[in-house]
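Pasting the structures here.
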Structure I
């Protein structure tokens, strides 16, 4: 049976506003993506995932769509997009788009009509409710972006539901007509020739019946509302209909943003025969450094054993039952080298180690723009340097609660989404080579040291390491088909696992320590001869990885953040 093409692929995520500006207005655009297609091809990328480029007023940087059938003017035209699609296909690369169908912009014509009167034909496209007691919100739900999840519309005297920004009203998936509108739109884009979708916030489309108040033991003004809308019973009926009406008719890849889906249910979402998506983004490991109060309560003392347990559980749990989407970064998360490793003394070594750690697991790996050169979190000292609506809402609420700017900025430095949205660092030139004009958002000040131009010229750079790692993935069938086994699960300094198959055993060793450490492997591996395929340190034993034979010692001294990939022949 032929392997699905998306299983063999490496995906590169582009946040277009921050990737490359081709027309000098300070905003990345479709023309900028076209200019860098050869760069992505050299890296070894197979699929490009582009965050929303649809028409939008940009309250949430494109995730608030006002017209699904048009391209945002700042990004270009539909002709520009069609040319990008052609040129990517000509290079053997595919393009998937973001599909945002939990909500629209409040400037979408559907919502403009919906709010115009209570009896408008499109009223039921969205979720409207009369005021509660004394004119209060219909229930006590909190928006994911903070504040109430309800907004009063003065014209009609009713509230509409918005799980995210106030300018992102939720669509009413209970109403068949709106579902059919969405399916027509999805087929329109697939008929244009795109190669699939990343489906945004999809586990929120089903709301709990009756939209009741949620338990409020702490007497909060608004209650975190996950239990009211995240992966609720009945959602799979909608998703199966979505797949049948759209995805199943095309040779594409789909990855669902599946917040709230537990491993025990995952086969229903990504099972090879009955799943609604090809793979999904699970979020458990993205909360490993969150404190009891959530993401803004950063826990610097997070445990490696917790990270290993989460990732390993998904590896073994989906084996022969589904397919993992592998990632450490995206547009909603901090930079991984700042979060999980060392963006200072051992920046290069630790960025390479992280790449090996996640990219040799079973699944399709996703690289977020700039990750391949080790871009770091942004140390901005002024809240005005940030642009994200979530950060701004957090700042206002935290100030109202009496927190200092210093305290707030510490949380933003660690967990804010804008850490991953600073302009791509192409060179040491002004504005990091991203634009000739002042960028829409400040560049990270370290762009003079961390940039693509310098790394392309350095064969030992993080970029070239990623390039070798991608090539290695594609040359070793074990990476695609081998079973996964975590070794030493309680070890707080080392992440070590093996991939087993008929071709042999692949050993992946990753040190998460900023100091030299000693590693003792199980007896079955010690004393055996293996081939060193890749390392982030020069061992002085061979001119090139792959030609270096290593006898695995009983006690192994690893340097700070050292990683190595070793292949044992079958016994």
Structure II
């Protein structure tokens, strides 16, 4: 009986940690969006205008149309605003929850001061940047006071104040967790205590260590000891999921430019000299966070790949072609999976397994080459654009005498991140999305975004007829659905990171129907979605 109680307690605690995590993540984009809107007087305007037209508000604020619309969509998902009309010609107004939230605005402005500290946690926690460390310490003290948010009027209820407190703590906790996790400095299940000495040896100052202790104690993640950081049960659950903060935190450079995105130069992210690295995202951190977060999904991909390479040999693909190969880790994993767990693995001498890494980024291709060579795999790499499979097919034939159509084509979280191509045909699909999209500072019509995806899929149809297209993809959700399920999805964080960086996450039903209209049919027995509910924002599909 006691064991059953312990299991139930652990499940309840895990549910609490996940809820906290989702609030932490959404606080990162929201803090900087809300802070900039405060600065321009938007909330005063909204408070005195019961229902306002988007275009009038945009003129009042002198804002960039595309990104202001994305910002307001985030506030609708948060439950502060309602929308009427279409997303092409919307009207907005404060909800009752939004009116209560007006008293919380100073807390967001205060928290936004954390930016210099959280952009470079190593310089902050080491004390190299003294001003940043002082800011970090002051905000942790403010966080301990719940950002001076007044709970005395019980008629106002815990929402949205409780949620705001979680969000702003997340702005401090997220970057701290990512820094410590990437340095292997977090407590683990097998080593729940991290000594002060190990933190000091890693370059953290005593002041930085004390600040971290204070923050993690606020979150109930630590049991204070004289020896160092010791995880509580709740804390260990959080530390085990540190990678989940990685992708959102990696976009902090972009959020530092929110003023320009909303009210200044909308092209600020893209004015990068040719050959220079992107400035809006820490790509190494992004890849680290993605890799950790995707473990669950890759297990499902494994099941599909094993099934395919256990078929009669004449029905099997020549190999795996990974579009957007990144650092090559997925190719290494799939090769070893096929080698060790399928019938093909025992026939590699007679039927070699071809492995092809494809990427648009030369640095990624170099990383893939290095890792595949270390792993001792037979492989090929080539430059390729996901938006131009015909050219890719031609290059493979010319360079290696390989046919793209002979491969199982795989890709993960790439279709939504392709460069937007304006559709060549007038939309006639009859599909409607609740999302907002931009490309290089210009607002896009949703019908055109869907049509662009349809034409994109159509280009791939001739190349995947024989062995299929295995896709792991991210999806959007209706703001009304997000609003109705606080703490149950990371969608506000996803919409914030992807919306302002010109990415195109469409709702799962629209994504599947667009693929079908293009001639790609999802194989039902291989379909997976996460979570298995109306809140599904990640899917795995084998299209043929």
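What follows is calculated from the coordinates using simple rules that are stated; it is not laboratory data. Everything quoted here is computed from the prediction, not taken from an experiment. Cβ atoms are built from the backbone, for glycine too; each structure is taken alone.
A few comments on the model shown:
- Set I, II, criterion FRET efficiency 1/(1 + (r/R0)^6) of positions 404 and 492 (r between Cβ atoms, R0 = 30 Å, to 0.05): the highest-scoring structure is I.
- Computed 0.55 for FRET efficiency 1/(1 + (r/R0)^6) of positions 44 and 412 (r between Cβ atoms, R0 = 35 Å, to 0.05) - originating structure among I, II: I
- Among candidates I, II, the computation of Cα extents along the principal axes in Å, for residues 148-331 alone that gave 70, 50, 44 used structure II.
- For helix-only ellipticity at 222 nm (-39500 (n - 2.57) for each DSSP H run of 4 or more, over all residues; to 500) computed as -15500, the structure of I, II it came from: II
- Origin of the derived value -0.41, -0.47, -0.82 (log10 I(q)/I(0) by the Debye sum over Cα atoms at q = 0.12, 0.13, 0.18 Å⁻¹, for residues 92-187 alone; candidates I, II): I
- Label whose coordinates, when FRET efficiency 1/(1 + (r/R0)^6) of positions 28 and 212 (r between Cβ atoms, R0 = 30 Å, to 0.05) is calculated, return 0.10 (choices I, II): I
- Distance in nm of label points 7 Å out along Cα→Cβ at positions 108 and 524 - structure with the largest value, from I, II: I
- Structure with the greatest value (metric relative contact order in percent (Cα under 8 Å, 6 or more apart), set I, II): II
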